[in-house]
Structure I
Amino acid sequence: MERLGKNRGIADLESPADSRKSLYSSFVWTDYKAQLQRRVKAEDLPKYFHLTESEKIGIQETIRLNVGTTPYYLSLSDPEDPNCPIRKMIVPRREESFFSPEETLDPLHEEDLSPVKGLTHMYPDRVLLFSNHECSVYCRHCMRGRKVSDSTERMETADLELCFDYIRNHPEISDVVISGGDPLNLSDSKIDWILENLEKISHVKICRLGTRNPVTLPMRITTDLCKIVESHNTDRLSIFCNTQFNHEKECTSEAKEAILKLLKAGVSVGNQCVILKGINDDEETMLRLHRKLLELRIRAYYMYDPELIPGSRGFRTPLAKGIQIIEYMRGKVAGMGIPQFVNDLPGGGGKVSLGPNWYLGFHKPSRNHVFRSAVRGTYHLSPEPVGSEYEEFYPEISEETWSKLLQNSYSAFKGLGPLGESGK
């Protein structure tokens with residue numbers, strides 16, 4: 001017993017850096033199954049981080065989902081810096097122990113919109129299939145914390161068959177989003193079976209895989225998996241992938257290799273980031289992320305406003321932040337690198353997009369629309385077509401505002417020079 005105690009004391013003195021080296025060298029790094037088998041859990045975090053008091057409280061008292069991260073994703077985090085963006089997505093903090101008055105387990109009312117277990121039918125033509133309750137990393141901001149990492153939410157084969165029956169009996173459904181959890185944490189054979197069932201339903205034309213594994217476990221995107229996906233990516237079923245990179249530190253060479261494999265399998269990849277307080281809620285950070293994503297050949301899709309889920313107050317940002325970020329990005333990166341800023345409306349209202357107000361209004365006497373340039377901040381006029389029946393549709397700009405802008409505005413007959421000088 002004495003010798004065991006001494007050994008325990010030596011281990012306790014091992015630094016987070018040394019503990020990480022021991023972990024990383026204990027298995028074949030590129031083996032995704034070994035990565036999953038060696039996931040770091042809550043009780044392991046003190047070995048790999050110098051924890052703050054806030055983190056210690058968060059680990060002990062979190063009201064959110066379980067803690068878990070792959071060694072790969074752990075390697076992207078900083079053991080010493082509590083402000084490391086990756087660390088904040090791995091390690092709970094004190095804010096996770098509070099159930100704030102504005103929060104609820106299911107703010108989108110997905111359960112109320114589930115005709116059968118594991119299937120949400122919010123939009124007429126599409127459904128979300130909850131295929132799996134497990135993820136490679138349990139992100140602290142996860143909007144489905146009520147289900148993810150909870151074994152009682154496991155989707156058995158019989159549950160999935162009921163979902164397929166519902167889809168077969170509703171011919172208006174043409175688009176199926178496979179989410180979870182992470183569908184790519186299922187076995188190759190189960191993924192093959194799910195895609196085969198969807199491909200056989202004649203009115204299902206589109207399948208979208210919602211997975212974070214290119215970010216948290218890129219070695220899961222194996223050649224065998226891509227062959228399975230490609231075999232179902234046919235003229236009967238078009239398969240897309242949406243992933244979630246939230247910070248440029250996640251844009252690694254391993255991630256790029258995974259994305260290239262998916263692209264070679266004919267799968268277009270889009271990114272759905274979440275704007276998160278203290279992680280990516282400033283203009284330059286989000287711009288750098290989306291420039292990196294284009295280098296990885298990923299197109300921007302959505303930037304989500306965080307959901308009102310329990311213990312999430314530490315992640316949520318003012319709505320204006322998202323609008324400011326989109327305004328800042330416009331003109332600094334190609335349009336395919338600028339996401340739509342969306343709010344998934346509480347109560348099951350679906351997504352709405354939000355953005356800067358580039359359109360000032362319509363001047364009825366001159367029949368001109370007035371716009372503000374995203375690139376230069378200047379004002380520009382564009383006429384309504386002759387014979388238009390929509391003139392009453394537009395918000396009118398006042399004569400006072402029109403008079404102020406007219407002398408300093410630009411049109412098809414007066415342009416800007418390359419350095420901002422007005423053209424002749």
Structure II
Amino acid sequence: MPSSSSAAARTGTGTDRTRPSAKPAPTTSRLFLPLIALCTAVTAANIYVAVPLLPLIAHDFGSTPSAVAWLASVAQFGYAAGLLFFAPLGAGVNRRRLVAVLSLVAAAALVAGAATAGTGALAGAVLVASAATVVPQLLVPLVAERAPAERRGRHVAAVIAGLFTGVVAARVLGGLVGQAFGWRVVFVGAAVLTAALGLATAYILPAERRQRQGPLFAGLAALPGVVRHSPDLWRACVRQAGMYGAWSALWTSLALLLTEDGGYGMTTAAAGLFGLFGLAASVVAPLAGGLVDRFGAAKVVRSAYLLAAVSVPLFWLGGRTMAALCAAAVLVHAALVASHVANQTLALTTTSAPATANTAYVVAGFAGGALASALAGPAFSHWGWGGVCAVAAAWLVLGWTATAVRKR
């Protein structure tokens with residue numbers, strides 16, 4: 001795999017043509033990357049907002065946490081669907097308007113979720129909110145376009161650090177606020193933040209005159225061809241699907257291990273604090289960006305898979321030993337974010353259609369994560385924590401072995 005800096009020279013306009021009418025004013029230029037990273041954190045949190053609240057939701061609806069664990073998969077499937085239909089629009093419509101509309105739709109769906117009286121209606125609201133929460137993937141290609149070639153990996157890493165900070169915040173703050181005020185308050189708070197930051201981000205985006213080529217959903221139709229003609233993109237998609245699936249199976253099931261009587265028997269708030277170990281991702285992201293720029297994506301992804309492979313047996317031991325669980329949480333987040341920075345930088349720079357390639361990459365990752373989460377819930381019910389670890393291990397093996405033979 002080529003490094004992000006060398007591959008960047010090949011990034012053309014292709015089907016993703018954009019002509020900025022003007023650069024942002026100096027003030028908004030300074031706010032550009034930090035605000036996009038913050039908006040990414042808040043919107044990414046929406047995908048996982050229900051995960052630490054599963055015990056509270058189950059209690060409210062008279063069920064058990066393992067019986068409502070499928071809500072985590074609904075959110076990931078919704079996000080993947082939103083990526084398929086909305087992210088390709090970033091190549092042909094005004095991104096300022098699209099970011100504003102999607103932020104308001106996600107906020108409205110979260111408010112509707114807070115008012116539901118059953119898991120079916122809640123699942124529908126989570127599905128819509130997650131489908132509209134594709135704002136980060138509209139912004140990452142823009143960040144990559146505007147960054148200097150020699151710093152592209154670092155700039156992409158800054159946005160990804162925001163994404164994983166949002167994942168951590170969803171678990172930690174969601175657990176604490178949910179324990180104190182109820183899960184519905186968490187949904188309303190997420191809605192307010194989503195609307196406010198989404199509109200603020202739309203305001204600072206550069207004005208653009210989009211030159212759309214062909215039909216509105218041409219980017220969606222082009223996805224198979226773009227992946228088929230780029231072996232590097234194909235490998236990035238499959239390997240991240242394996243990595244994200246392993247992480248998702250473990251992380252979305254962790255609340256069950258920590259809160260149920262057969263596990264550690266923690267409160268929702270205490271279990272949420274365990275998410276602080278996910279801060280390792282935010283720390284590793286800038287470092288991974290520098291390593292990608294220096295050594296190339298292939299070496300970073302290989303190292304990330306080794307870290308993840310070590311974390312799985314530690315997670316299994318963590319079913320009985322808290323120290324092993326803590327160490328595993330740090331390792332798996334470091335592995336996930338390093339792999340993500342490397343693979344996404346590659347996806348953005350390996351074809352002449354970066355927005356379309358990025359859509360293919362992120363859809364593949366979240367589809368892998370959603371499928372693993374869907375299997376992890378039943379695995380926990382039938383075989384306990386060991387079953388969840390087996391699902392994670394299987395996803396890592398599939399993600400690596402499926403791409404071990406270079407495509408011609």
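Where a number appears in this text, it was derived from the coordinates with a stated rule and is not lab data. All of these numbers come straight from a predicted model, not from anything done at the bench. Cβ atoms are built from the backbone, for glycine too; each structure is taken alone.
Quick check on the output: -0.29 is log10 I(q)/I(0) by the Debye sum over Cα atoms at q = 0.07 Å⁻¹, derived from one of I, II. Which one produced it?
On the way: I: -0.42; II: -0.29.
Clearly, the read-out refers to II.
For mean count of other Cβ atoms within 10 Å over residues 326-333, which of the structures I, II scores highest?
Values: I: 17.2; II: 22.0.
Going through I, II one by one, mean count of other Cβ atoms within 10 Å over residues 326-333 peaks for structure II.
Match the computed value 0.55 of FRET efficiency 1/(1 + (r/R0)^6) of positions 174 and 294 (r between Cβ atoms, R0 = 30 Å, to 0.05) to one of the structures I, II, and report its label.
Value 0.55 for FRET efficiency 1/(1 + (r/R0)^6) of positions 174 and 294 (r between Cβ atoms, R0 = 30 Å, to 0.05) corresponds to I out of I, II.
Given a value of 28.0 for mean count of other Cβ atoms within 10 Å over residues 334-341, point me to the structure among I, II it was derived from. Intermediate results must be reported in sequence, preceding the final value.
Numbers: I: 17.9; II: 28.0.
It must be structure II, since only it matches.
Comparing I, II, where is relative contact order in percent (Cα under 8 Å, 6 or more apart) highest?
Max of relative contact order in percent (Cα under 8 Å, 6 or more apart): II.
Work out the source of 0.95 here, i.e. which of I, II gives that when FRET efficiency 1/(1 + (r/R0)^6) of positions 54 and 182 (r between Cβ atoms, R0 = 25 Å, to 0.05) is computed.
Numbers: I: 0.35; II: 0.95.
Of the structures listed, the value fits II.
Figure out for me which of the structures I, II the number 0.95 belongs to, where FRET efficiency 1/(1 + (r/R0)^6) of positions 142 and 198 (r between Cβ atoms, R0 = 25 Å, to 0.05) was derived from the coordinates.
II
Match the computed value 16.6, 48 of Rg and Dmax of the Cα atoms in Å, for residues 118-317 alone to one of the structures I, II, and report its label.
Working: I: 16.6, 48; II: 19.5, 58.
It was calculated from structure I.
Assign the value -25500, calculated as helix-only ellipticity at 222 nm (-39500 (n - 2.57) for each DSSP H run of 4 or more, over all residues; to 500), to the correct structure from I, II.
II
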